[in-house]
Structure formats: C-alpha cells, structure tokens
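Derivation of every value follows stated rules applied to the coordinates shown; laboratory data play no part. Nothing here was measured: the structure is a model prediction, and the numbers come from that model. Cβ atoms are built from the backbone, for glycine too; each structure is taken alone.
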Structure 1
Amino acid sequence: MSRISETGLEIKPWENKDLQLLFQLNAPEMMEHLGGPESDEQILKRHQRYLQIGDKGCMFSITPFSEAKAAGSVGYWQKVWNDEFVYEIGWSVLPSFQGKGIASHAVKALIEKIKAERNYKYIHAFPSITNSASNAICRKLGFNLISECEFEYPPGSFMQCNDWCLELI
C-alpha cells in the first residue's frame with residue numbers, strides 16, 4: 001500500500017511506530033463521542049488490528065507536510081450494513097490540529113483511493129449525532145444523510161449515530 005498525498009498532507013499506511021499516536025488519540029477529549037477512552041490493553045489490541053487489517057481495508061496516519069509528527073488517523077474497513085458489503089470510513093485528528101481542514105483533506109484523499117479500488121458501491125460513515133465537526137465533514141464531502149441509527153461502538157455499547165452514505169459509482 002503506497003502513501004497518498006493530498007493538499008498539504010500525507011496519509012501513510014499504519015506502522016508499528018504509530019502506537020504512540022493511537023495512545024494520544026485515546027485521550028478523554030478525543031473519545032468523547034465514542035464511548036470514552038479505552039484501556040491500554042484495548043489500545044494494544046486495536047493497534048494490532050490496524051497493522052493486520054489486510055485486504056479488508058487500511059488504516060493510515062495523517063501527517064501535515066509542515067509537521068514532523070502525525071496529526072491523526074483515517075481509515076476504512078469492510079462492513080456488512082443492511083445486508084450489503086460496504087466500506088465504513090472513520091477518522092480522528094488531535095486537538096492541536098483540529099479546525100485546519102486536515103480531516104477533510106485526509107478523508108477526501110482516502111475516498112479517491114477507495115473509488116479507484118472499485119470493490120463496493122458505497123462508503124458509510126457513522127459519526128455520533130453530537131459530533132458536529134464529523135457530521136460537517138460528511139456533508140462537505142458529499143455524503144448523503146440516510147438516517148439516525150443505533151450503532152454498537154465500542155463492542156457492547158450502543159450510541160446514536162448518523163448514517164452518512166457516499167455512492168462511489
């Protein structure tokens with residue numbers, strides 16, 4: 001999997017060195033819309049899943065060209081939704097990098113990569129109904145709001161999300 005460049009940033013496939021980023025993204029203020037922070041053990045398991053996602057998707061770190069360190073993560077993975085295989089997409093940007101368009105540019109670059117793969121017809125995003133920034137990114141990038149739904153995340157915990165869908169064809 002190659003690196004992807006977008007205006008002012010690069011998204012690179014997840015590596016072992018990104019574990020520290022994952023711990024930073026697990027801060028309480030970052031997990032507010034996702035059921036709260038995970039334990040260290042859960043983070044280590046998540047890191048292994050990111051490294052071993054295989055042909056079912058890919059996780060990336062986001063690095064602005066002007067920075068030496070990663071600003072966040074973006075990724076996609078295969079999911080069955082309403083009896084159909086789709087891709088789910090998700091992202092997270094550290095507080096010091098928020099409000100600068102980094103998430104929008106990273107998600108846009110990833111959408112173009114997914115389109116080129118031509119595997120599934122749809123990408124879905126499921127931001128919490130209270131996450132105005134992520135819902136705004138979906139709207140800005142042309143996703144259609146399908147409905148509000150109950151979504152299990154983390155496993156065993158349910159939250160109210162918006163189901164945003166982008167048709168790839």
Structure 2
Amino acid sequence: MKIIAFGASPSKNSINKKLATYAAHLFENAAVEVLDLNDYEMPIYTVDIEKQIGEHKLAHSFLAKIASADLLVVSLAENNGNYTVAFKNVFDWCTRIKKEVFQDKPMLLMATSTGVNGATIVLGIAKNAFPFYGGNIKASFSLPSFDDNFNIEKQEISNIESRKELQNLIVDNF
C-alpha cells in the first residue's frame with residue numbers, strides 16, 4: 001500500500017506535517033511518501049494568470065502524486081479559522097485541471113494546532129467540502145495543544161489517550 005501524506009502548511013517546521021508523517025507510519029506494510037507543500041509553490045491563482053500560463057505544471061505534479069496513492073493522510077493547519085493560503089492555492093490550481101482533486105482515495109483527515117481547539121474549525125470545513133472534490137474521508141482526527149501532546153524528539157503523540165484514539169481510528173476504518 002502506498003500512502004501520500006502531507007501537512008497543509010508551508011511552514012518549514014509544520015506541526016501538521018509532523019502529525020501527518022507520524023500517522024502515516026502507523027499503517028502496517030505501507031510505503032509512505034511525505035509531500036512538502038513548498039514544492040508546489042505557484043503564483044496566486046487567478047483566471048487572468050491561468051489564461052497567460054495555462055495549467056500549472058506543479059498542479060499536474062501534485063495531482064499525479066495523489067493519483068499514485070492508495071491512501072491519503074492529510075493534516076490541515078488553521079489560519080484564522082480556514083485553510084492556509086498555500087494549501088488553498090495548490091487546491092485552486094488543481095481544481096482547474098481536475099475537480100476531483102482527491103480522486104476518491106481513502107483519506108485520514110486530521111488537523112492540529114498549538115491551541116486547545118486543535119484546528120477543529122478548518123477540520124470541519126474540510127469534512128464538509130472535500131467530498132465535493134473527490135475526498136473519500138474514512139476517519140478524522142484532531143490533536144489539540146500540539147506542544148503539550150506531541151513529543152518532537154520521539155516524533156510521536158505523547159498523550160496516551162490521543163495516541164490510542166488515532167490508532168483505533170486507523171484499525172477501525174482502514
């Protein structure tokens with residue numbers, strides 16, 4: 001099984017990328033490829049730019065990565081209660097090529113933040129929106145207070161209850 005995982009944040013030290021990477025490696029017998037959103041940096045999408053340059057090659061590349069997956073592990077960062085601009089831009093470019101960006105791949109959808117709400121607002125937005133774009137969400141998970149609940153040195157969830165919750169979601173849904 002091939003897993004494509006990414007944190008929907010351009011941060012070089014993205015806590016969502018750390019969570020997605022950790023979760024992807026919980027799946028048994030899986031080859032994991034972790035994408036870096038910075039590898040898909042494109043001009044801000046506008047119809048005017050699309051008319052000038054056409055479909056962006058990096059959007060095609062992102063869609064090809066999704067197509068190569070058997071399973072997606074996506075962790076969303078929350079900026080002011082919504083997707084990061086970087087993720088939204090990649091998403092916008094991709095939808096111009098293929099509306100079903102997530103290509104009906106089974107998905108573990110997650111979010112985390114340093115706050116106590118664990119990016120649940122953006123997680124809720126995505127849970128409602130992604131199915132319209134080929135998102136086959138099998139399970140979702142929010143990790144609140146990342147700094148208190150994730151051990152950076154060990155690269156794992158340190159909160160026992162949260163760790164078990166994620167492990168059970170994976171066993172029960174995939």
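Quick look at the values:
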read-out	value
Computed 1.3 for distance in nm of label points 7 Å out along Cα→Cβ at positions 58 and 74 - originating structure among 1, 2	1
Test item: P(r) over Cα pairs in 5 Å bins from 0, in percent calculated as 2, 9, 18, 23, 21, 15, 8, 3, 2, 0, 0, pick one of 1, 2	2
Test item: helix-only ellipticity at 222 nm (-39500 (n - 2.57) for each DSSP H run of 4 or more, over all residues; to 500) calculated as -11500, pick one of 1, 2	2
With mean count of other Cβ atoms within 10 Å over residues 18-25 derived as 22.6, matching label from 1, 2	2
Of the structures 1, 2, the one that 3.2 was derived from, the read-out being distance in nm of label points 7 Å out along Cα→Cβ at positions 66 and 130	1
